[in-house]
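Throughout, read-outs are computed from the coordinates displayed, never taken from laboratory work. These figures come from a predicted structure and were not determined experimentally. Cβ atoms are built from the backbone, for glycine too; each structure is taken alone.
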Structure I
Amino acid sequence: MIEVRIHGRGGQGNVVAAYLLATAAIDEGWYAQAFPAFGAERRGAPVIAFVRIDHEPIRRRCQVAAPDFLIIQDAALMNIPSITDGLKPDGNILLNATDNSSEASSAHTDTEADNRLVTLPATQLAQHYLGRPVPNTALLSAFLKLTDILPQNSLIQSLEERFKGDLLDKNIALVKAAAERIPNNLWKQTANA
């Protein structure tokens, strides 16, 4: 089973990201579940969303305590000591940040930059392509490119199920732009473990 925890703030599309990832997995023949956990429902409040993906039916119904992957939509959340709690020893972090991966890794983790933390300026990309600072779609595209658990087209298909018209076209352009900035299959071994 692949378990993903998505951290962000209200208004960044955490819950939508979880649902898009789960929908993409289901469309590819996997079993998946996605659900949020949040306190005060307001823009800017911390929000966590969880995704599980497996080839077998998923019977677990609790929050993801030991994720294989963290997707962090706000770099300031890396200053919260508990943000990486439970991350598996071989787990990976995708961080929305303008710093390059090695700078962010040395600033936010105890390990050397060993590709466990990868950054993407997702908010900047979203602002450029969508006209809004909503980094979720760009980060999902990067996640799929890093792990190769699902093809990019599965994300596009899940976007087509949720959006229409100009917003869909802009999101598809964002997916493609984000994928171009990320190395192929960097985390494939973790995803296949």
Structure II
Amino acid sequence: MKNKNIILAFLFFSTLHVSAQYHKQDLNYKECFVGSTFAMLGNLFPDEKPDFIQLNIGYRITEKDVVSIELKTWKYHQPLGLPYGDSFEDPNENFPGYIREKGFALAYQHFWWKGLYTGVHVMSAWQSFVNTEGTKIDKGFQIFNTYRLGYHVKLFKNSFFIEPSIAITHRPYHTQMSNSFKAQDRKYSKFFFGEPELHFGYNF
């Protein structure tokens, strides 16, 4: 799914007009927003469909500081630290089943120049380990962090926006995995570099 998101993340970015971050004196300034991510388009691919759902609700504390909560669920069939390369699409690297996660993330963004921002997302994720027969065999919990660099693009008189970005993901904590899943996961780093993303939202 990660490599499919590369195209989605930057599909329109090079053709759009970019402008400065919001200013409270603007007549159409709005403090709140709701949105999601184009990563949900991955659900259209039948091969290892992630069943990905995400809802973002945010608030602009200042013109440069934004906080939000992200409600999300998804499933994945391979270790999250599996790097790009020959093994990335190798089915031998997959789990003996999949992990389903449900949880929420708290996010903070700081805008540095025009629409350029950095962000930190800290997700609490409750996990279900499901084997190849579709039976839940274990449960767990992990903290999943995302460190993001992106650009905020306003659309349609600031009513909508998109945010293409690139990120490092990090799993600083997780409970003990089922042995069959652990055997695959422990081969790879707790970090993943180069995660593309394309968020979108509506201001209100």
- Given a computed value of -11500 for helix-only ellipticity at 222 nm (-39500 (n - 2.57) for each DSSP H run of 4 or more, over all residues; to 500), which structure among I, II does it belong to? I
- Which entry (I, II) yields the derived value 57, 30, 26 for Cα extents along the principal axes in Å: II
- Have a look at I, II and say which one yields 3.0 for distance in nm of label points 7 Å out along Cα→Cβ at positions 33 and 49, as calculated. II
- For distance in nm of label points 7 Å out along Cα→Cβ at positions 57 and 73 computed as 3.1, the structure of I, II it came from: I
